[in-house]
Structure 1
Amino acid sequence: MTLKRKFVLVILLLAAIAAVGLGYEVVDGKIHIVYAARQPVENLDPSIHYDWSTRNLQQSVYDALLKYVGDPPALEPWLAEKWEGSPDATVWTFHLVKNARFHNGDPVTAEAVKFSFERTLTLKQGPAWMLLDVLDPSGIEIVDDYTIRFHLNEPYAPFPSVVPWWYIMNPNEVMAHEVDGDYGQGWLQDHEAGSGPFTIKEWKHGEYYWLEAWDEYWKGWPNPDHIGGFIFKLVREAATQRMMIESGEADIVEGVTPRDFDELAKIAGIYVPEYPGMTTFGIKMNTQKGMTANPMIRKAICYAFDYETLIDVYEGHAVLEDSPFPMATKGHVDLSQWIYRQDLAKAKEFMARAGYPDGGFELEYVYVAGLEEERLIGLALQSSLAELGIKVNLVPLIWPQMVERGS
């Protein structure tokens with residue numbers, strides 16, 4: 001079963017983190033902070049997974065050619081010290097820094113960049129969808145040890161904007177752990193082959209993931225007294241996360257409800273920053289099977305949904321998307337005139353064209369168990385589609401079960 005993004009990306013979340021420095025561990029004189037998060041990291045392989053929780057750890061142990069930095073986010077050189085594109089946006093050249101090193105001491109070279117992009121394109125998972133239509137492995141050229149060039153199949157001006165999602169792996173490490181031609185996939189599930197500021201200290205799947213600072217990080221640390229690491233602890237319940245931040249069992253939490261964020265911001269010693277996020281939330285529909293394989297049904301759903309309720313779900317800490325690109329992404333273009341908004345008359349028109357003027361069928365809304373905002377969005381969908389005679393059944397699943405159903 002293939003899931004396609006058919007709803008236009010609906011909402012741009014405003015990331016909020018509540019933090020207070022009480023729950024940390026001290027190891028060898030260094031502070032290791034405790035970070036309570038809702039989702040497990042099922043697979044750390046950069047070519048396979050790139051969901052929200054996974055990226056939190058990937059960007060700690062890996063580097064990319066470019067990185068989003070600051071508020072609002074801006075593209076900054078990282079493994080690449082500079083880059084340029086051809087006038088028609090079909091050729092992009094990146095010049096690498098010469099001092100970057102992987103954790104085993106190997107230099108980060110154009111060969112490693114080529115290997116990493118080729119691996120992700122070949123496996124066709126994770127972030128591969130971003131470039132599969134415009135880049136073939138044969139279009140990646142090593143100009144010299146520290147220069148890499150991408151020849152695209154067609155003009156693609158946002159190319160640099162997606163590069164931060166493509167992490168660079170050490171080909172020597174990966175292939176040394178290849179088993180039966182698996183491209184190192186088995187090993188990379190819970191190991192890393194990166195050059196980032198942290199390395200893996202302990203990996204207790206389903207419980208916590210402990211990363212340790214790499215003192216020899218090639219880019220250096222802004223402060224010699226930097227943290228010694230962080231413990232990414234799995235805590236699915238929002239209420240438990242709030243209790244942990246209030247009691248001092250955690251230093252950072254990200255999974256409390258939007259209302260809790262507002263309440264926690266009033267407590268002395270707890271800091272709740274808010275800034276434009278890169279994370280979007282959208283409802284995806286199955287375009288291959290079931291009722292939503294009918295494009296008229298999909299259009300009816302898009303017109304029936306009450307988008308403004310999304311703002312209420314996030315207690316005002318969100319904005320509706322006006323483009324497939326988040327507003328903080330370089331290359332964002334306002335496409336408001338083509339974006340779906342609620343129009344029940346049009347929704348009913350498409351239901352009639354689909355042959356279901358009175359509805360009369362059921363759909364499942366599958367969401368991550370424990371994510372309260374996703375449940376509330378499901379209730380909004382349920383209420384909206386009831387206007388068309390469509391019954392929506394809410395199905396909470398843990399993330400691995402969702403991935404299994406989606407595949």
Structure 2
Amino acid sequence: MTQVESIIKQLQQVLFVERICQEEKWKRGDCFNIFQILGVATSEVRLHSAFLAELLNPCASHGMTAKYLSSFLDYVIRRESDPFEFDVDSAKVYVEYNIGNISADYTTGGRIDLMVQDKNKQTIVIENKIYAGDQFCQMFRYNQFARNDLQLSDNQLRLLYLTLNGDEPSKESLNGVEFKYYRKSYREDILPWLECCLSMSALKPMVRETIFQYINNLKNILSIMETFNNNKFLDILTSEDNVETVLAIFASAGEIQNRIRRNFINKIKLLCNSYGYTFKCDEGVRTASDNNWIHISAPEVKDIEFRIGVKNHTNSDGFRMCFVSLTRHNSNCGYKFWQNDIPTDDEFPFGWTYLWGEDGQNGRWWRWDDIDTLKDMTNGKMLDFIDNQLRRIKKENVFEKMKDLLG
């Protein structure tokens with residue numbers, strides 16, 4: 001048995017124990033989660049920003065006054081080396097704070113996800129990201145508002161970019177300008193704070209249970225294992241016997257991702273063959289390179305293509321699905337395949353949509369370097385979604401319909 005095979009066998013044993021733990025939790029009812037039941041598990045506005053705001057609000061219904069906010073300052077804000085003074089008792093909390101209409105050049109306006117301010121104008125501005133990509137100039141606009149409109153100094157402002165895993169904002173969001181912001185993550189910053197909130201809520205069972213369910217919801221989104229199994233997992237990977245091999249695997253991470261994407265593309269090709277469709281794939285799709293596409297068409301309608309691909313693979317843009325005409329352009333054909341708010345144009349006369357997730361609205365399938373996306377490429381979830389798209393195209397004779405509409 002090779003060293004790699006030995007490591008994989010050890011990890012599989014840990015994962016087996018983790019599956020048993022999850023099955024036991026299911027039997028005990030520990031997987032019951034009101035946020036998932038109501039379909040808001042990943043909603044930035046309806047759940048995450050609103051829930052964080054409620055905990056941070058000293059006057060909120062949790063009855064803990066400013067205790068949660070004080071611990072937030074300790075766990076999230078003051079973990080940085082520079083101090084930050086804040087009067088928690090006078091704090092006001094705002095969700096979706098309107099700073100005006102977005103200007104034509106995108107440099108002013110928008111809605112701040114979460115803002116906390118005290119009587120001395122000490123201000124925390126939070127851009128909250130679960131799955132959504134960055135908007136153009138988004139972080140730049142919020143910094144401009146804080147500096148120019150609120151007239152805040154460095155000592156008065158903490159501008160946070162909060163994501164699941166502490167990602168960097170895109171260059172487009174920063175507008176190519178350097179200014180001070182703090183990267184924060186739900187994994188490393190918010191979860192420890194929430195665990196502290198949970199401990200403080202021991203005598204408030206309704207509040208404690210709600211926080212507990214929210215923590216479980218986050219752990220589910222982040223694919224976090226039980227603590228014991230996670231520690232065992234890391235012990236195996238970092239043991240002296242295994243670490244050199246593990247680092248060699250890490251060095252091949254890029255090629256591993258390319259291989260996963262290539263295998264997924266080949267499965268899409270087989271799907272297309274089963275529907276009688278023509279399949280062609282640009283080489284750069286495998287490496288998630290910009291402006292590369294999978295081209296799918298009906299042999300009898302060669303002018304129309306269904307495409308899966310990417311114009312720009314960034315934090316604010318990624319893989320999408322669309323229909324294009326190779327010879328004719330007409331943005332007023334009156335038919336959209338996906339019912340969304342994205343307008344049609346000459347390039348995409350039948351509309352387009354990002355690859356989101358299983359429900360077509362939430363998720364990060366538009367990022368083909370995301371671990372969860374790569375996982376769903378291998379477990380069949382993404383392939384089932386593509387299969388449903390192709391089945392609908394076939395059932396509704398979409399290629400033929402689009403050809404007739406373009407005239």
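Quick notes on this one:
- Here the criterion is relative contact order in percent (Cα under 8 Å, 6 or more apart), and among 1, 2 the highest value is seen for 1.
- A value of 0.05 for FRET efficiency 1/(1 + (r/R0)^6) of positions 188 and 316 (r between Cβ atoms, R0 = 25 Å, to 0.05), calculated from one of 1, 2, originates in structure 1.
- When distance in nm of label points 7 Å out along Cα→Cβ at positions 220 and 372 is computed for each of 1, 2, the largest belongs to: 1
- Ranking 1, 2 by mean count of other Cβ atoms within 10 Å over residues 132-139, the structure that comes out highest: 2
- Kirkwood radius over Cα pairs in Å derived as 23.0 - corresponding label from 1, 2: 1
- Source structure (of 1, 2) for mean count of other Cβ atoms within 10 Å over residues 124-131, computed value 22.9: 2
- Which of 1, 2 yields -7000 [helix-only ellipticity at 222 nm (-39500 (n - 2.57) for each DSSP H run of 4 or more, over all residues; to 500), calculated]: 1
- Structure (1, 2) behind the derived value 1.9 of distance in nm of label points 7 Å out along Cα→Cβ at positions 44 and 60: 2
- Source structure (of 1, 2) for distance in nm of label points 7 Å out along Cα→Cβ at positions 180 and 380, computed value 4.5: 1
- Origin of the value 53, 53, 32, where Cα extents along the principal axes in Å, for residues 164-339 alone was derived from one of 1, 2: 1
Values in this text are rule-based calculations from the coordinates and carry no lab data. Small disclaimer: the values here were computed from a predicted structure and weren't measured. Cβ atoms are built from the backbone, for glycine too; each structure is taken alone.
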